[in-house]
Every structure is written in C-alpha cells, then in structure tokens.
Structure I
Amino acid sequence: MRLLLFLLDETRFAIRADAVNEIVRAVAVTPLPNAPAVILGIIDLRGSIVPVFDLRRRFGMPAKDVDLPDHFIIARSARRVAALHVDRVLDLADVDDASVAPIDNAPRVRHHLAGVATLPDGMALIHDLDAFLSAAEADSLDSALAASSGA
C-alpha cells in the first residue's frame, strides 16, 4: 500500500495515499457552531465547504492553533471530504501489507488507527479516516453543516 506520511508534533502518522485528494497550505478556519469537539471548523475550498478534523484532539495530543507553515491534507472518507490539520507533510512511502501491525495496546485511539507501519527509518501510525468520527459525531457534524449552509 502507498501511504502519505505526516507529522503531528514529532509523531509520524500516515494515511492511505489513495484517500488523498490534495495537500494545501493551512488557511484560517471558521468555527462551526454545534459541531463535535474533534472538528476545528470549516474552510472554503474553491467554493466547497470542508470540515477540518482536529487529529490532535482525537489522539489526545496538546492543542495547537493553525499556523501558516501547517498543512491541510484534503482527503475523502466513505462519507465526506475533510481537511486534516497536520504540522507538516513528509513524503510518500510504499509499504508491504506484512509490515503493518494492528494496534492492540492503545485502547483510547485504537479505533481511529488502521495499524502501525514499520518503515526502514522507524514507524508510522496509520490514520483510519473512515473511523475518525463516531456515528453520533458524524450525525452531529452533518446537522451543524446543514445549519451553517442555511444561515
């Protein structure tokens, strides 16, 4: 599988490259009232409203404001297109499926990760975009987005 590697603080994460639409420089995020806590807000991406996922909050990392050198990974899940706020995009990596191990010892974040990839220079936690939001969070986000488009 091909992975896009990125950093949050000094922790290396990855997402399947086939889920990535593009990578853009971070821009100002507009708050989205009544959205789940793991949603930073929304951005306007060439006329489309895109929610910004707060990976730091989901993975229990210290909060960080969006800064100009940051990146947004525009990716698609089964349900929506979203922007992932990351510190920095690193590179693409081809990984053999046998080099990916399940996450068993991190119960708090296990459901949001597809596994751990072993790379020649270390490991990367593989983010599962489809599992980022719970069903209740996804419904809450849909309601908040609908309310904002009517405002």
Structure II
Amino acid sequence: MVTAYNVADLFLKLSEPEVGDYISNLKLQKLVYYAQGFHLAIYNEPLFNEDIVAWEHGPVVPELYRVFKGHGSDVIPVPEDVDFSMFSEEQIDLVKEISEVYGQFSAWKLRNMTHSETPWLSTDRNEVIDLDVMKEFFRTLVNE
C-alpha cells in the first residue's frame, strides 16, 4: 500500500521550484490531507494508513511532519530517484489533480482553508481526524 511518505514524495516531484512552485512542510501536510480526503470520497478507501491529526495549524500526519521538520518553513527539495510503482494510475491522476488545484495556494492559505472545514473543526486538537468524517465532507466537494 501507498504510504503518506510516498504521497509526499509524489507532490514534491510534481512541484517546480525553478518557477516559484515551492513546498514547505506546512503546505505538504495540507496537500497530503486533501489527497487522503478526496481518495476517501471517490474510492471509499484511504490512500494511505497513517493517521491525520488535528494540530493547531491544521491537519498533519505526525510521522511525515517529523521526516521534514528539519526544513522548518523552508522549501523541501525535490527528491531524486523515486519509485512510484506502488501507485495505481488513478492514484497518480488524483495526486496530480490535487497538486494542480490546491498546489497553487500558499501554505498559509491552505492552513486557513482547512480551519474552515468540518474534519478539522469537529476534531479536538491533537486528536486523530476520523476517516468517515473526512469521507463525508469531501464527498460534498466531489462533482459526480
């Protein structure tokens, strides 16, 4: 199965820092959250198994946060040789679409967006966001 780290690597690989498309840890956390939410809504199953927790600055995968925290709020470099064979074509297409739609926003814009959404609002700080709550919320955003 795909991990949150695999999803993060794919988002980073899709970024284009040479044209100003930078991804910080804060932004990466929100992109991974949106990928999980839309995957739940469309395919009725999680994209990855790691928990997403409602932190002060929005949804975060704690294990993923720890991997990239050394970058602080700076740009995370694009990874070199990465194997994406664990992804299905549909999963790659979904991550690409999330990157195109949500990747255009700044980290703080994404943070503020998640603060107005049910999954974060309905979860106590530092608690795991329920996948069913995510699925139901993101279903309202999917054009079927």
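No lab work stands behind these numbers, since they all come straight from the coordinates. From a predicted model like this one, the values you see are computed outputs, not experimental measurements. Cβ atoms are built from the backbone, for glycine too; each structure is taken alone.
Observations
- Entry that produces 27 once relative contact order in percent (Cα under 8 Å, 6 or more apart) is calculated, selected from I, II: I
- Structure (I, II) behind the derived value -4000 of helix-only ellipticity at 222 nm (-39500 (n - 2.57) for each DSSP H run of 4 or more, over all residues; to 500): I
- Source structure (of I, II) for P(r) over Cα pairs in 10 Å bins from 0, in percent, computed value 12, 46, 36, 6, 0: II
- When mean count of other Cβ atoms within 10 Å over residues 8-15 is computed across structures I, II, the figure 20.5 traces back to II.
- If mean count of other Cβ atoms within 10 Å over residues 32-39 is computed and equals 25.6, the structure in I, II: II
- Value 1.7, calculated as distance in nm of label points 7 Å out along Cα→Cβ at positions 80 and 136, assigned to which of I, II: I
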